[in-house]
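Please go over the structures that come below.
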Structure I
């Protein structure tokens with residue numbers, strides 16, 4: 001009898017062997033060391049490695065569990081070297097680990113789903129060997145691509161920093177004063193209940209693709225994407241305003257299901273491992289939630305800054321908002337003037 005399912009595909013031993021092969025490929029070898037043996041090799045205390053392991057987002061390993069590889073030793077020794085050279089202290093080491101763990105953890109989730117779709121499309125979803133083959137084929141390419149993108153982003157960021165440092169000190173912009181912007185999809189929760197998964201994925205892909213393109217082309221930076229919302233920052237008022245208008249213009253699809261609200265605020269932020277914090281972020285978020293569909297709502301500081309530019313926009317005051325911690329938040333709506 002032919003054409004039926006492979007009776008060996010459900011064999012737990014085959015899946016266990018596949019997992020071992022994948023771990024050897026990704027981790028550079030088998031897990032052979034306990035936490036105590038890591039301490040002996042690196043000089044880092046078990047408590048230190050436990051905190052670092054947790055900060056990276058990895059499951060806890062018992063003291064007697066053989067959960068560490070030679071690659072773990074290499075990484076810990078590199079981290080120890082940075083501590084010895086005073087590049088950062090232990091508190092900052094853990095903060096860096098959290099930032100890396102969260103960002104790369106999300107990336108790993110996406111890549112695992114990519115592997116799953118690859119083997120599903122091949123018709124071998126129940127074959128452990130197919131999983132191993134897909135990982136062996138995809139991981140080296142993805143690793144090289146990640147390294148390239150990281151280096152390219154680092155080059156752009158370094159260039160931006162150097163261009164500021166090259167200016168006379170009295171002409172340099174305030175280092176942490178930026179325009180913070182949020183853009184979110186109106187009625188996304190209700191929309192997601194009325195369409196299937198494929199269509200939902202397509203709409204989110206459009207939203208993220210257009211937003212990324214619009215923000216990047218106008219010298220902004222997307223700080224993070226929160227499902228149906230993006231948070232971005234811009235150094236120049238003119239760029240931030242243009243981003244807001246272009247998002248309204250380019251994101252909506254033919255069925256107008258991707259109508260946006262945008263909120264912008266100007267002020268000082270605390271940059272921390274790629275994210276930004278501070279009252280101005282909270283203000284921009286609240287302005288976005290209060291904005292009407294298809295509009296841009298800005299705070300008073302940004303309103304003053306806009307009026308000092310050559311931007312050809314209409315500025316109209318709207319009623320004060322009652323926001324906890326901000327008793328007199330005076331927003332304005334901005335619109336492009338009709339030509």
Structure II
């Protein structure tokens with residue numbers, strides 16, 4: 001059976017009664033070059049004829065793949081369940097889709113990064129990465145990415161400072177951590193626990209924890225303990241906290257690196273008949289919506305992760321069009337959400 005022939009730009013133009021250039025402007029989303037009426041007319045023909053752009057032929061003509069890769073380095077099998085990661089990817093992919101680009105997403109463990117088939121066979125116009133692992137591991141990952149010789153966007157940290165083909169988009173972790181710690185210090189003076197991940201090491205989370213720790217210690221809190229909680233799941237968080245309280249007593253406050261962990265902590269204290277905030281204070285981080293489901297309402301900070309994804313996409317598109325980024329380092333502000341849990 002013969003294959004159906006692909007609809008051409010010329011056929012769409014004839015069907016709509018416009019020039020092929022007008023159809024080209026439509027499929028490349030150059031809507032500013034046509035009226036709303038013309039856009040609707042061409043769109044109707046594209047839909048009725050089931051036109052799809054031939055990216056293979058287009059790439060041969062323009063040497064452009066019209067796709068951008070994003071790599072998430074994570075040991076977890078459920079890395080897409082992390083709110084921070086999904087918010088960044090959502091903002092990033094949605095913005096690129098609006099501009100006619102496809103996004104290739106791949107999760108890779110730090111151990112498999114150097115031998116990844118995805119990277120060895122990648123055919124994209126640019127690439128974005130979220131790195132994890134030790135400082136040495138993340139630097140090695142970045143160096144492998146640089147060998148791809150593509151405009152590179154790095155979320156959350158600055159491994160390529162000063163390189164014109166590398167842009168970092170991050171949030172002000174130190175300011176967010178300080179704001180939460182200062183809130184905790186209104187009532188906690190001697191004993192605070194910070195809960196963090198034990199499975200992945202992220203530069204952003206390291207900055208977050210260091211900011212909390214330094215603010216508390218500088219204010220004179222003698223007992224500040226940092227505990228690692230496996231993959232940050234409910235069971236790991238509650239078991240680590242249970243063991244700590246049994247051995248060291250109830251802290252005045254528990255600070256968590258994300259809201260999911262904070263909800264697990266609130267649930268643990270409720271089961272253990274401790275009152276929040278009367279007996280112990282609790283803080284989260286990110287405010288992607290889970291904080292609205294807690295009781296008492298969680299004290300946290302709002303991360304602009306979705307916006308960071310959009311900003312990163314815009315920067316890569318600018319670099320593809322002009323050869324440079326508008327900035328090499330972009331730091332987004334964080335907002336304190338003053339709930340009732342602290």
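Just so you know, all these numbers are worked out from the coordinates, no wet-lab data involved. Not measured: the values here are computed from a predicted model. Cβ atoms are built from the backbone, for glycine too; each structure is taken alone.
1.16 is what came out when Rg/Rh (Cα atoms, Kirkwood Rh), for residues 81-152 alone was calculated for one structure; which of I, II is it?
On the way: I: 1.16; II: 0.96.
That value comes from structure I.
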Check your understanding: Here relative contact order in percent (Cα under 8 Å, 6 or more apart) was calculated and came to 12; which of the structures I, II was it taken from?
Key -> I
Point to revise | With log10 I(q)/I(0) by the Debye sum over Cα atoms at q = 0.15, 0.19 Å⁻¹, for residues 121-264 alone derived as -0.81, -1.08, matching label from I, II | key: II
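Given that P(r) over Cα pairs in 20 Å bins from 0, in percent, derived from a single structure, equals 27, 45, 22, 5, which label among I, II identifies that structure? Before the final figure, lay out each step's value.
Working: I: 23, 47, 27, 3, 0; II: 27, 45, 22, 5.
It was calculated from structure II.
To test your reading of the models, identify which of I, II gives -18000 for helix-only ellipticity at 222 nm (-39500 (n - 2.57) for each DSSP H run of 4 or more, over all residues; to 500) when calculated.
Working: I: -18000; II: -13000.
The read-out was computed on structure I.
Of the structures labelled I, II, one was used to calculate mean count of other Cβ atoms within 10 Å over residues 145-152, giving 10.4. Name it.
Answer for the origin of the read-out: I.
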